[in-house]
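Chemist: The data blocks that follow each hold one structure.
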Structure I
């Protein structure tokens, strides 16, 4: 059981092997140092950046000139210093580039766009009907890209945030992840726009890591029971935590015991099963009944929390995250689940149900923070 469960998580890093450095590599690394400093600390003078990073003032000035030319930085007024003349402050410039994340889930599609400075440009939700889910997804991606371009920004990347398996999504059951990515990419027809597809829990973990800054595990109940991991500051590909079996062969899986759909069925025995195509309203009803003290609902939450806690404890033993984050539907019910988990350092996500879309957008912007300057669209 233990080995099989580990394989389901697909703990594969994207870390590259070290390569010999040349002057271009060094300059790219130094560009990244400046960009990341400003991302973390906000507007700073050239002298302050040099003092904080260890780069020389001349190097920082040269790098800043390049980054302003690339429209990644802008000068923004004066920055006061304790000693000497005030310097001109540099800040991230969001006017030129943006990225988009599109989250694919049962019953709903979500598009979120961010510019390079971190400003959210749009957040759209669209119902996804079963027979036309692929067409709805393409239309939403096209509309989001068009809107961002109309704002004068180049879209450098679009990421589809999808479950590990598309078989549970009506309308996409016979479509592979690569086929779905290719379908969207062909429809956008923009050279230089990188279209990727990734596990939604893994992308939500990326978004949470940008906020929290620590290694973490993000647990999602939006499509089965999945986990996304950040280990040593790097994202791992997400996987189906719900495939764990907590007991001898033939025992119910963790998804059977602690998945959101299983919880809803236990908590709302009078609920129309057809309404489970979109779990959001059902989860809200669970919260309403829990607040009212409904005994059946509270017992179902206790059951779920007990088994979810066992799964999280095993996950924590595998990767030892500093933080366990309950995402999407689990976050909605966190106040009733957390007391039964019996694991340390658990927190509900503060990013809302669109965390995976945010992570999809952030993933492309993070590539710029490594010093990889976007190429102009043709």
Structure II
């Protein structure tokens, strides 16, 4: 981890033309350090026209996804990068394409875990959290949905400039811009007009989920929660901070994907507010979100958490027992076993502690680490029951 400097705020000004897929951008970063003669940011292949440091032109090199800036800085400083081009997602052997990508009509940003540099220069580490100001200009028929609170939507001729503010600290991989010809199916739930009725039904119990999770985990940690349903199919839904994105294939009018609605919502507590210090702690995001699916099922008249756990354990029992979910290798960060075994870890802890103590622990975990970054060791220190947790997290064999 490069911790030689910190970024505290990103101000992003973007102009996107969906039909030509051209992006013009300006990123102003407010950062600080002790003393540096140069520093580096992650940034994809968009063409840079200018880099300013504290308002002065700076020398820089840009190659291989890295922007190296040669400028002496001390204390607080600003970096101003102007750029343009056709954004392309970052291709990875493990997870496919990540970051800014085109839809049939519009665009989507799904950056987890390393796709943020596809559309803005950043300190792309999960522990690096900052506030954001996002201004996105697009043709007026398009709706732009970003993280945070909409503070302005200014129409100018044939375009509209959408301005959002995310005051709560956010990791770069959770920053997002969703652009499409959407209508509101429910308050803060955006979808193509053709899917409005189905989306209104399938997401109709989301407020009840927020109420349940707030009672179990503590207050919802952001001012707003939005959902975008794209007109295209998506392999999986994607959470961002204060916002989740689903594909048209996740809507059927029968709430067939409701467990995923619960999963992405739960990430607002586990992954977004309580972030991880490094990707090896990913079970703290995905295990908790998967367990939240079971909690919603139990509370909404579906299968009990016990029944969900039994089914998950039976599934894991028939898979290779060679993954340590407390320290998974990079290729296995998003292995389904991390999700299911992480959820089973929590269910085992719940049965050991009892409901009152277990949910009090989750509320304390969320309150103590609100808008911060954590490690597995942090959870072990708070939860106790280390013998039980060690068996689930650090032994490859599935415990009894």
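Read-outs: derived from the displayed coordinates by stated rules, not from any lab. All of these numbers come straight from a predicted model, not from anything done at the bench. Cβ atoms are built from the backbone, for glycine too; each structure is taken alone.
Chemist: If you work out mean projected area of the Cα convex hull in nm² for I, II, which one comes out largest? Before the final figure, lay out the partial values.
Modeler: Values: I: 21.7; II: 19.4.
For this comparison of mean projected area of the Cα convex hull in nm², the top structure is I.
Chemist: Oh, and also: For the read-out helix-only ellipticity at 222 nm (-39500 (n - 2.57) for each DSSP H run of 4 or more, over all residues; to 500), a value of -8500 was computed from one structure; give its label from I, II. Please list the in-between numbers first.
Modeler: Working: I: -14000; II: -8500.
Here the read-out was taken from II.
Chemist: Same structure, new question: With FRET efficiency 1/(1 + (r/R0)^6) of positions 53 and 269 (r between Cβ atoms, R0 = 41 Å, to 0.05) coming out at 0.10, pick the structure among I, II it was computed from.
Modeler: Matching structure: I.
Chemist: Right, next: Between I, II, which one scores greatest on FRET efficiency 1/(1 + (r/R0)^6) of positions 77 and 125 (r between Cβ atoms, R0 = 30 Å, to 0.05)? Let's see the in-between values first.
Modeler: Working: I: 0.20; II: 0.95.
If we compare FRET efficiency 1/(1 + (r/R0)^6) of positions 77 and 125 (r between Cβ atoms, R0 = 30 Å, to 0.05) over I, II, the biggest value is for II.
Chemist: Comparing relative contact order in percent (Cα under 8 Å, 6 or more apart) across I, II, which structure shows the greatest value? Spell out each step's value before the answer.
Modeler: On the way: I: 19; II: 12.
The maximum falls on structure I.
Chemist: Something else about it: For which of I, II does Kirkwood radius over Cα pairs in Å, for residues 205-300 alone, calculated from the coordinates, equal 15.1?
Modeler: Label of the source structure: I.
Chemist: Which structure, out of I, II, was log10 I(q)/I(0) by the Debye sum over Cα atoms at q = 0.10, 0.11, 0.12, 0.21 Å⁻¹, for residues 37-188 alone calculated from, if the result is -0.39, -0.48, -0.57, -1.48? Intermediate values should be presented prior to the final figure.
Modeler: Details: I: -0.50, -0.57, -0.63, -1.18; II: -0.39, -0.48, -0.57, -1.48.
Considering all the candidates, the number was obtained from II.
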